[in-house]
1. Could you tell me which structure in 1, 2 was used to calculate semi-axes √(5λ) of the Cα gyration tensor in Å, for residues 90-209 alone as 33, 18, 14?
2. The value 19 for relative contact order in percent (Cα under 8 Å, 6 or more apart) was derived from one model only; which of 1, 2 is it?
3. Out of 1, 2, which one gives -11500 for helix-only ellipticity at 222 nm (-39500 (n - 2.57) for each DSSP H run of 4 or more, over all residues; to 500) as computed from the coordinates?
4. Suppose mean count of other Cβ atoms within 10 Å over residues 82-89 works out to 22.9; of 1, 2, which structure was it derived from?
5. Out of 1, 2, which one gives 18.0, 63 for Rg and Dmax of the Cα atoms in Å as computed from the coordinates?
6. Where is distance in nm of label points 7 Å out along Cα→Cβ at positions 146 and 234 largest, in which of 1, 2?
Structure 1
Amino acid sequence: MLYKLFPLNLIVQQNKICYLGVLLLRKLFGTAGIRGEYGKVVTPEIAYKVGLALATFLGGEGLTTVGHDVRLTSPLLATIVSSGLMAGGVDVVNLGLVPTPILAYSVPALNANAGVVITASHNPPPDNGIKCFDSRGMEFTIPMEEKLENIIFNEKFNYAKWDSVGRLEFYPEIIDDYMRELISRLRPQKIKKKIRVIVDCANGAASNITPIILRELGASVITVNCHYDGMFPGRIPEPRPDVLVELGKQAKVLNVDAALAHDGDSNGC
């Protein structure tokens, strides 16, 4: 029953579900998937339902890649979404901690039918979210998200039989695949001048990736907030101008050629 899934006092407002009446609105997805405070908006139960609904949407077959950002609740939610997918008969490839662009890349790269990333992007540490991708690595369209919502709110889930549940594999090597292909496409042999770049990864999902790519391309890299930390101690994970004032000052003092700043899941800078 729906009252088991959601408290009766929830309501959708912009991209968050806030307290008061979601049962009437029957809406989970906003402009960037499902996103909001862990334990109120994004819960383990909702994560399982999304995974199972996606498996039902996919016809209980095929492959889905699952990844997550650095947030403290992300590994848990990724595991639970994977459980829902597998319960519905879909095989899962767990990518581990990856930036959202690498999750999107993984879907066509691994011939998957869909992808799911657990991330709240630039939101504060208590928040989290769930975003789905189609077989092309593109974000789900509104009609696709509405189909998932219909399955969830009407509990039209299809469970796989005991001998048809999905299998689980791990493929953290997708990061190396992505970096290798990106570097080859950018053709570093054509970069003549060695540039100096300062990079602020906001302690997010690309902290150990963007600096490596830039160095492989021949740049001299100065790193700021480039170690994983789901509390985002260096700065808030939204690269707004007012947030990056200190980075701008450092760039001037160090006389670099360029400055780059990511958000939490590194799909923006």
Structure 2
Amino acid sequence: MQHILEELDRRREQAKAGGGVKRVEAQHAKGKLTARERIDLLLDEGSFEEFDMFVEHRCADFGMQDQKVPGDGVVTGWGTINGKVVYVFSKDFTVFGGSLSGAHAAKIVKVQRQAMKVGAPVIGLFDAGGARIQEGVDSLAGYADIFLENVMASGVIPQISVIMGPCAGGDVYSPAMTDFIFMVKDTSYMFVTGPDVVKTVTNEVVTAEELGGARVHAAKSGVAEGAFENDLEAMTQVRRLIDFLPSSNRETAPERD
């Protein structure tokens, strides 16, 4: 029995390590926190209950069967913000660049459905490179499942997205369907496709910041409700926002003095 518990502890530590020390250090060097560090800031201390920590992708093409990390690039679960239940998923850029696989998508959909069942807000922390190309249409089908849940939850529970890294494709289509979008200045971007593709197709040279940076979306396009200085400020403002919102359409908004 003892060896089983020790193996479980080892696997938990492996999952918590994400993509490993070097990739975590690279994340910090860019001024960004890891997926789990963001959740720790967002939720009340000790309240987080994680789902599907050991889930791995099922892809066997392009050598992916030898590249598996527990959690598969997204941390999911529920917790509380100032005592109010919320559901959360946080994409882990240190694992496959936070890219979406079939298993990764299923974890997010589970959180979305649980939030609907309970009648609680769902918060997505996005730091991802889009679809995992090795899985082809399977990853794209995963986005379709997520989009469906976005539509079904619209007007029923609050949906909040925080863009915290370079996000493109499906990882901005879903946030665009949510109720609130926050971004982080200088480290987060939202665009259909990046500057390199724009240059190839239109011969126009633009920077990532000009194409889809936090300032552009907060001041020009109106896609984002707020642009904040760093991850800490963004998480603080999400906590503040939750205090103004009902948990679902079955409740009235909280009264504020």
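Here, each number is a calculation from the coordinates, and none is a lab measurement. In this text, all values refer to a predicted model and were calculated from it rather than measured experimentally. Cβ atoms are built from the backbone, for glycine too; each structure is taken alone.
1. It traces back to 1.
2. It traces back to 1.
3. 2
4. 1
5. For Rg and Dmax of the Cα atoms in Å, the value 18.0, 63 is produced by structure 2.
6. 1
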